[in-house]
Structure I
Amino acid sequence: MSNTINYASKYERKLIDTFIEGSYIAPFITTNVEWLDAKNFHFTTLQVGGYKTHSLNGGWNRQPITEADKVFTVTQDRDVEFFMDKREVDESNRTATVENVSETFEKTQAVPEKDAYFFSKVATVATTNNLKTSTARNTYTSANIYSKVSAFIGKVRRYRNKGLIVYLAPELMDLLALSGELTHTMESTTIVQGGKAIQTRITSIDGTPIVEVIDDDRFYSAFDFTDGYAPATGAFKINMLACTPLTTKMVPKIASIYFFAPGEHTEGDGYLYQNRAHYDTFVFPNGKDGNIDSIYVDLDTTAVQ
């Protein structure tokens with residue numbers, strides 16, 4: 001194979017724009033990590049003791065400094081390839097073909113799957129750390145939705161002024177729109193300040209953004225990623241999910257796109273498109289006691305059959 005180009009690098013800006021425009025999780029993406037090797041990076045926590053009463057007899061109250069280094073491993077490694085017969089592709093338009101295939105794949109497959117993985121991973125971590133409630137979807141009404149969302153925000157109240165976002169299922173957003181207690185305007189807008197993002201309904205309660213996940217096929221507690229993504233058997237619909245970019249990160253490791261012309265591969269007389277994404281989502285502990293306390297999830301009580 002000659003003159004191989006990684007189109008993910010060549011069209012990085014365009015791919016990033018595509019992701020931001022179609023994803024609910026754009027605020028959580030970070031590349032600012034220090035990699036230890038091909039799939040691991042480390043996160044360091046620092047804890048210090050507090051004040052004690054000063055003695056007039058002299059001396060100081062020495063407290064410990066505890067530093068812990070935890071290694072995180074990126075596990076979600078995905079790839080796909082498409083073959084286009086030579087008759088279907090105009091060789092002079094090769095670059096446009098790469099962009100068209102990439103953009104279609106990113107919009108219809110890659111971005112939705114990354115959202116699904118993000119929501120399910122955060123929901124799993126919340127469940128593991130007992131940061132969850134379970135509420136039958138049909139018990140929410142326009143009369144109680146506002147108080148229930150407000151109480152939900154209270155579960156992570158210390159992060160309200162630290163970028164906290166609450167994601168809401170579309171059925172519940174409909175009820176919130178009918179609530180007589182909601183005094184803020186509900187608009188179709190973006191979820192990334194100063195940039196592009198997916199268009200959806202957004203409002204606020206107690207100063208916290210409430211974002212509708214209108215593409216609710218991405219909003220489950222677990223997914224089967226055997227072929228694309230689909231809700232896993234035994235998974236639950238997510239009613240509400242709270243997290244903040246301060247402690248929850250989507251970390252991309254590898255993004256590779258290759259496009260081979262006939263003669264540059266041995267798969268047939270046509271063009272070969274390959275796409276690989278290696279990424280993961282992590283929830284980091286707080287800097288006070290090393291616990292995870294910045295996320296919360298409310299799940300429906302009926303499991304997927």
Structure II
Amino acid sequence: MPPRAIWSGAISFGLVNVPIRMYGAISEHRLQFHYLHQKDDSRIGYEKVCKKEEKPVPDSEIVKAFEYSKGEYVYMTDEDFETAGAHAEGFKTIDIRDFVPYEEIDPIYFERTYYLGPADGADKVYRLLVRAMEESGLAAIAKYVMRDKQNLGCLRVRDGVITLEKMYFADEIRPIDEIKPKAAKVSKQELEMARQLIESLSGSRDPGKYEDTYRDALCEIIGRKRKGEEVHVDTGAEEEERVPDLMEALRASLRASEGRTNGKRRGGGRNGLAKLSKDELYERAKKADIPGRADMSKEELIEALEAA
């Protein structure tokens with residue numbers, strides 16, 4: 001089943017229009033939980049209630065309004081929003097304003113990613129824009145109106161498809177002056193050890209190697225509770241020893257990272273497993289399909305992996 005378009009319009013590229021449809025690019029894997037009345041498993045519903053009269057209000061009596069000053073409201077209609085859109089850049093179009101190097105855009109401006117696919121009959125002009133952007137190596141900054149709001153966006157090409165990165169406007173980014181760290185002296189030895197730690201933790205750029213272990217643990221707990229098993233927090237897990245100062249923390253981190261690397265090179269064994277982090281042990285236990293792994297301490301994970 002093809003994805004459902006959430007918006008349709010056109011990319012305005014000079015005097016050229018590229019008819020497009022917008023699709024969500026992200027499908028978050030969230031577990032859906034519900035609030036129930038424990039007595040009879042009925043779902044808890046929510047009503048639109050007038051706070052003054054304390055009674056439900058039908059949709060026909062609900063209006064959208066802007067609070068101009070305290071207690072003074074201005075009612076707004078759909079026509080009002082359409083009128084504002086008709087006078088704004090990017091109404092019914094994604095209006096390209098500039099082309100810039102993508103790597104020069106600070107990622108803090110990015111909010112969410114969408115795919116822009118060609119509308120019916122627009123494959124040629126769509127492909128033209130894709131090829132031109134690919135050869136230029138540039139991304140486009142554009143404005144568009146969607147859901148009663150003008151938005152800023154970045155268009156770039158990903159595997160032959162134009163993606164739209166919804167962006168925040170500059171005045172929506174909070175200043176950082178008040179949260180910057182105070183001036184503090186860092187020694188050359190501390191800096192060198194920190195650099196070594198970064199180098200030791202450097203890995204591949206493949207996002208596919210990272211998995212949602214918290215969601216996996218929840219799914220396992222749900223399955224166990226469905227079978228009638230009791231699940232309790234593991235209170236016997238040993239707490240990590242607190243490192244007394246920065247230098248000791250850096251040394252301990254380097255030892256741990258070196259142990260992890262050596263353990264991987266050896267390919268296993270108790271010594272290698274013991275030097276892995278609990279998250280890494282959990283990943284191995286997951287691949288080995290070891291039951292109850294979500295509730296195991298580090299030592300229990302090692303024992304289970306040795307026995308597998």
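Assign the value 13.8, calculated as mean count of other Cβ atoms within 10 Å over residues 118-125, to the correct structure from I, II. It traces back to II.
Here distance in nm of label points 7 Å out along Cα→Cβ at positions 78 and 278 was derived from just one of the structures I, II, and that gives 5.4; the source is II. Could you figure out which one of I, II the value 19.8 for mean count of other Cβ atoms within 10 Å over residues 214-221 was computed from? The correct label is I.
In this comparison of I, II, the computed figure 5.7 for distance in nm of label points 7 Å out along Cα→Cβ at positions 38 and 54 is attributed to I. When Cα Rg over 2.2 N^0.38 Å is calculated for each of I, II, the greatest value falls to II.
Which structure, out of I, II, was helix-only ellipticity at 222 nm (-39500 (n - 2.57) for each DSSP H run of 4 or more, over all residues; to 500) calculated from, if the result is -10000? Only structure II yields this read-out.
When mean count of other Cβ atoms within 10 Å over residues 174-181 is calculated for each of the structures I, II, the largest result comes from I.
Work out the source of 2.3 here, i.e. which of I, II gives that when distance in nm of label points 7 Å out along Cα→Cβ at positions 6 and 30 is computed. Here the read-out was taken from I.
Once relative contact order in percent (Cα under 8 Å, 6 or more apart) is computed for every structure in I, II, the highest value turns out to be that of I.
Quick note: the coordinates plus some simple rules give every number you see, no bench work behind them. Predicted model only: the values in this text are computed from it and were never measured. Cβ atoms are built from the backbone, for glycine too; each structure is taken alone.
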